[in-house]
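*Asks:* Once you scroll down, you'll see the structures, which are given as structure tokens.
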Structure P
């Protein structure tokens with residue numbers, strides 16, 4: 001592989017490493033909470049907000065206009081507020097049902113909005129699989145700084161978030177305002193999703209969050225072990241996907257998602273063999 005190709009793939013690979021750390025951590029929380037599709041739903045809500053902004057006159061149809069980012073963020077904050085208020089172990093309607101409905105409605109609304117656009121197919125493709133290869137070093141460093149702040153926030157309140165994730169009833173009995181902290185969790189989640197979905201798409205955002213976390217949960221009991229396995233899985237999937245995309249001329253986002261799926265299958269087989 002030539003130096004020019006390495007330089008071309010370096011920024012996307014570094015971006016995937018930056019993304020992998022925070023997504024592996026948040027993914028473990030999501031898996032333990034049993035809200036597997038919250039990332040997919042928030043990502044689709046973010047895509048819907050971006051679509052609305054692109055269609056509005058002040059963005060001039062430019063997906064990189066700052067108004068697109070802020071509109072998308074407002075939409076995801078609204079979603080975060082909804083998800084944080086509906087959580088209850090005693091509710092008649094499971095939280096996952098509301099999350100799934102939100103995803104379906106946001107997807108349909110996005111399609112309806114794009115029906116008024118002359119480039120509907122291209123917009124849909126970009127929102128689903130993104131274009132990680134086009135990421136710039138400026139975007140990489142901006143994302144790294146944002147994720148560092150979010151990581152510091154979670155580290156400072158890690159015991160609070162962990163207690164709510166593992167035993168919300170006990171946390172509430174101890175006087176913790178569960179809905180407030182749930183909103184802060186989902187709001188930080190929204191910042192991660194909005195920053196990533198615009199370059200990587202909805203599917204890759206979901207794959208990075210869930211697959212590494214599931215691999216970590218299957219292979220380790222302790223949180224640190226799960227986090228390290230999740231980060232390693234995301235890194236390996238990124239490397240495999242980027243190389244496959246280059247060698248076989250495949251869409252990068254879809255290649256990384258399939259690499260995530262392949263690694264999950266391998267881990268699942270290993271777990272079954274180990275148990276038997």
Structure Q
């Protein structure tokens with residue numbers, strides 16, 4: 001099957017490529033050389049803003065959209081990456097007659113959310129559902145595993161602080177990157193998985209204090225981690241913004257207001273992987 005994956009160079013993309021290596025892959029990238037160095041086989045067009053033209057020219061049977069950011073930068077806003085890029089990919093997919101469009105969203109996606117991140121994820125979902133294309137949408141909780149960006153950021157912060165603090169009243173259901181990748185593979189290869197939203201969460205419910213502590217331990221960094229109410233972090237946000245990689249942004253503060261847990265209204269990991 002010919003599959004175009006937007007965002008294949010990211011955390012989930014790397015895990016997914018290992019499982020889709022037997023397919024005919026099209027992997028747009030700003031650094032296509034890294035796919036060549038990794039020994040991957042496929043087409044590696046240069047990523048550009050003309051995503052519609054890129055998809056139409058590749059004429060894949062399936063499109064997987066993994067494009068996403070957790071922090072805005074001057075050249076990449078939530079609206080651009082999660083909404084506009086999704087619409088451009090969909091336009092190309094319609095022109096190419098794509099048989100299935102698979103979208104990475106997030107738990108908490110909601111057009112009424114106070115978080116611009118979650119509103120943009122909801123707008124991306126709405127564009128996919130309204131496109132007329134067969135689709136699958138995944139809403140994962142916190143994804144953990146090798147290559148998770150949080151581990152590197154915490155290791156960097158550990159050079160400057162003997163103790164960490166994280167919200168003890170903000171909850172998540174961490175899910176492994178391998179499980180998420182396997183869910184995407186099932187959606188690509190199984191024609192019966194179609195026109196559905198899936199919430200991907202793990203078996204455990206933990207606080208973000210636990211996530212930080214476990215991530216530090218798995219990185220070989222030993223620091224005490226204090227669990228504090230989320231509201232106590234609000235006055236610190238201006239200070240955090242001075243860091244090159246802020247420990248918490250205002251957007252993340254807003255996202256942490258709601259539990260990052262499956263609602264139970266949609267099927268999940270167990271239903272896909274059995």
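Derivation of every value follows stated rules applied to the coordinates shown; laboratory data play no part. What you see is a predicted model, and the numbers here were worked out from it, not measured in a lab. Cβ atoms are built from the backbone, for glycine too; each structure is taken alone.
*Asks:* Consider the structures P, Q: one of them gives 0.15 for FRET efficiency 1/(1 + (r/R0)^6) of positions 108 and 228 (r between Cβ atoms, R0 = 30 Å, to 0.05) as calculated from the coordinates. Say which.
*Replies:* Here the read-out was taken from P.
*Asks:* OK, next. Consider the structures P, Q: one of them gives 18 for relative contact order in percent (Cα under 8 Å, 6 or more apart) as calculated from the coordinates. Say which.
*Replies:* Checking each candidate, the match is Q.
*Asks:* Can you tell which of P, Q yields -28500 when helix-only ellipticity at 222 nm (-39500 (n - 2.57) for each DSSP H run of 4 or more, over all residues; to 500) is derived from it?
*Replies:* This value belongs to structure P.
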